[in-house]
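Down below are the structures I want you to see.
Read-outs throughout are calculated quantities, based only on the coordinates presented, and are distinct from any laboratory measurement. Note that the structure is a prediction, hence the values are computed from the model and not measured. Cβ atoms are built from the backbone, for glycine too; each structure is taken alone.
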Structure P
Amino acid sequence: MADTTVSEICELFTASGLIDTEMAGKVMEECDKSGKDAPQVLLDLNMVPKDQILETLSTKMDVPCIDLAALEIDPEIGKLLPKDFAKEKMVVPYAKEDEYVLLAMRNPQDSFVLEDIGLRFGIQIKPHFALSSDIQKAISKVHAAPGEAEESEEEQGPQISQEEFAEDAQEMTEQLLQGLEGSPAGEKGQVEIDKFSIEDIMQVNASAPVVEKLINAIILEAIRLGASDIHIEPFEKKILIRYRVDGALRKSTFKVPFTFKNALIAKVKIMGGMNITERRIPQDGRIAIKVKGKPYEFRVNVVPTVMGESAVMRILDRSGAKLTLDQLGFLPDTQERFLESLSKPYGLILVCGPTGSGKSFTLMAALAAVRDPEEKILTAENPVEYNLEGVVQVQVNPDLSLGDGRKFDFSAALRSFLRQDPDTIMVGEIRDEETGHVACEAAMTGHLVLSTIHTNDATSVIARLAEMGVAPYLIASTLECVLAQRLIRTLCKSCKEPDPNPSAEVLKIIEESGIDAKGATFMKIKGCSKCNNKGMKGRTAIHELMVMNGPLRDICKPGIKNDDVKAVAVKNGLRTLVQDGLIKVTKGVTTFEEIMAAAK
């Protein structure tokens, strides 16, 4: 009850002789600990009978009281207010009296709620005081589907009260701040993490401080976990926060009350520059922040679902300070040959793989390895994910018209780059004939061109370019090398342990792949607190590098098939993704099962 503090209620019951000062102290301690209101604590601790609690507070507030647990509420009356609204405001209609609806409330003195109900639903009400636990049970009961029992705690999901959420949020924030060694600086545009308070929690709307702090806590937890994406997902009875960590989704330890669903999404849309009133169509936006002086950008997508709007925030670390090829787990000979291709003055270098395989990171790390103050490097990206010093980066916008009927896409950016006197060009993706054709022409006219393309392996790229309409002679004369990659999870360094007896099947496949298992160090999963008992922590990459040579260039003819390319490449020593991964298994980096799942 917002207008009556815990201490005032304790004083009231002490003055009435129902409890003594020691009992009052226990009530205040329990209220502070659990976040429950004082009347509920008095009942839970069996200090005062329910009828005396109701009668005493009814007299104090000068409103009638009602024991909802003793009533059978007509569902038609109980459903006069929507379930979500009733839960948020802690109110439930339970009877009719002439033209009035009798309303059970946790705080019948809340004039704002009374006025809101009258204006929004057009009903005349008479407020009555009831205990919060009875109101919650009544709401669940009247809104249950026909033949459905009262919802259990498990079915409802994390239905915690706003007071309980305040305690959880404060504890969560303190832990997160400890984990990052202090709060981010409070500069404009940065995330600021403050402590939550019960007063903040009671203001559930998009502009309330609590929603800002909630978003900050969600972002901060994602950064602490090293997540690549944040998922905010509404369901029928709960809102779920999940993070993609090391390629797998993980539930947040932060349980958000369902009443925050709309306010949370609205705040994300405000931060991302989207239209908060439009809820029927997908929207995209961007959020730029700094955490402890380190820049991050979030690529945000919001889509309407049957349960409300769902948001996914892709975390882009804009700092390019640590972009090195050494982070990608190259085998020494593969990295040496890749760097040799990058050192060529011209040619086309492609990185391929499915979405989320780290292609953009590899390209930027490659640029970081070859950048030279004496050379000009231009990039066309969508979006710009990493900032590299000394590199001119352009963010393309396919929705923007150039005025001649063309769009500002990768091909348009690439054509304009050729008039900028570049030495090295990076194009985010080759996805059509025009971009592929211009990229090959640029590589033929003395430029080093780097890009990505969507294929499953390195040998498929030649046939893919040909299918797009790029002339085979252009492919043969310009393509320098193709790097295929996948991201795999690695064993936790803190708990992995030797596996002295790998299975016969594993040894057989390793032998058939032509890998020498003598002196191999096989490791297995154990699990510890640092890896959340998963046994896997962090990711690395497996690679398939196809360097163009005479035999491969000779087969670049009209009608070329992928099988023909693969046969020639393997004959010339191509190490496949599976073989690269199995070598990492013998080195104790990961497991056989992980490689088979990633490279099958």
Structure Q
Amino acid sequence: MSNVAEEWYISTQTFCELLARNIHEFGSKTAQYWKDEHNRLQSLTFSQLGTIVEETSCGLMDLGVEKGDRVALMSHTCPGWMQADYSILCAGGITVGIYPTLSVQEVAYIINDSGAGVLFVQDREILEKVLNGLNLMPALEKIVVMDQSAVPDGDIVLCSSRLREAGKIFAEKNPGSYEQRWRSVALEDRMTIVYTSGTTGKPKGVVHTHASVNAACRRDMRIVGTLGPEDIFLSFLPLAHTYERECGHGVAMHCGAAIAYSTPKTMVDDLQLFRPTIFVSVPRIYERLFMAMQDKAFLSPAKKAVFNYALSVGKKVIKARSDKDGFVDMGSGTDLFSGLSLSLKMQYMLVDKILFSKVRDILGGRFRFAFSAAGALSADLCRLFMAMGIRIYEGYGSTETCNTVNLNPPYKVLPGSVGPLAFGVEGRIAPDGEWLVKGPNVMLEYWNNPEATAEAFTCDGFYKTGDIVEELADGYIRIVDRKKGLMVLDTGKNVPSAKIESCFALSKFVDTVVPVGDNRKFVAAFVIPDFDAFIEYFEANGIEYEKSALMFSEAGAVRKCVSVGEDFLEKKELKNMVARKIEAANRTLEDFETIKKYTILGYSLTEQTGEITPTMKVKRNVLLNRLKPEIEKFYQ
């Protein structure tokens, strides 16, 4: 591993200064790649990005945006998100990210609580949502639409090109005002407000400064090895969350790398197009990638046999390369053959040629590593990807900590853990098992909420993560569950919901399992099938079902079946498949943890119904309140 502490890009500055540095140092280098509405490849250099930011920033100043004002940004992940973000920051503003999938009421709450007077929206669809609730947002004065063809200008609404034109005129009349404004921004100034998903109540506005986000970027870059302008980061997770915005965009900007924009729906094709070296993702994406590979391999008995043989060899290789505590060296340049017998080495060379190398080619052929966070990555899945030569470094953090407080370093990965404490972070386990952390990356406060801010910290300044952990070898940490997800049976036994849920992570036919059992005699569960997988199965096997009862959602650019009829749920093939999955899971659990009763639900949990967050976490309080009658039936 290189001495990354000496790398030039691990530097301290505001993000306004960072942009100015990149324009000066890498002006002609590509900063952003994307596909337009006609599927044509487009790009911007750092100089072109700088021009857009300067003109837009001056346009905001022309609208009256002052230093410290909040400006909201509501868009899917796209080049315009980053352009608007830096425009706000260079105008001295504070960026307030809003998930585009939130309801009108949730958007209004964030606008009103933050006091944002200007809102950037991506397109007509998001604009119409906001306009429908405009009477709920009395302080909102202007809406800037980033899609030039979306809507004509009006008293409240203007397109971004008009804002840029106004910015040019403002700059001509006020020479030097732009540079004076962005240079006035200090490290200690508030940079962004990121609203939590509200799994346990109203969303809270997490305030991060330029200093805390910069500290977070420096922390990550010290761990993962050498980065540079030749890297390409693939971006597809929501930028309204700190994970993609800091670990992806923030780190990429620090090292002068390009960012290529994608979506979960087009990710596989985009890996071939952009050939990225790095991306950040969540366990669900890795699970889906593996299941897609498995489905393709199982098209014939011969392919299935080859696939299973390759995986068995891969498991043996990783086991042979693991030390007594399970640590595996996956650092750059690591020889996977090190320490293997000649026989195992020959077997691995064969399966690598016929399968593993092809998987790496799917990732574009230049892939170096990926992060995994926002949920537990299966230890077995981590080992399987490592066996294929695909490095996934699992970590842990939260919005309040600007992500990473623990991370598996490349040279010492422990599958099933989130790694040791990251550089510059302190941590300790409270008597009740809660993980407490402190560091320069931790939030400044909750916006307008001093009571919640005080409650979030111990008397000596450690942030209470709300997660129960256990310590493994060499100070590595494993997340047991959220404190609120830990069920205590009336027998006194503790049952982590996350442990039960993880049993279904690689199930093709089960989408979500929500265990219940707090203060009850046993564990029960609500099971939501993967309706799309069953539709495919029913069609392939000629099984009739009521198609008119199906409902689909296009949320997040992915068409997904979200509701089915009773006829669908009553199919014996579905019931038998779910029963087998429950039985298989129960065999891996302690007797008091096993699912004794369950109900199959005919609808998916969605953001639109308020049962999951934009980061795919179940809002247990919302769901369980809705299902109170069904819960009581379990225990009658």
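At-a-glance table
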| item | result |
| --- | --- |
| Structure with the greatest value (metric percent of Cα pairs over 31 Å apart, for residues 223-446 alone, set P, Q) | P |
| Value 3, 14, 19, 19, 16, 11, 9, 6, 2, 0, calculated as P(r) over Cα pairs in 10 Å bins from 0, in percent, assigned to which of P, Q | P |
| Answer label among P, Q for the case where FRET efficiency 1/(1 + (r/R0)^6) of positions 247 and 471 (r between Cβ atoms, R0 = 41 Å, to 0.05), calculated from the coordinates, equals 0.65 | P |
| Comparison of P, Q by mean count of other Cβ atoms within 10 Å over residues 15-22 - largest value held by | Q |
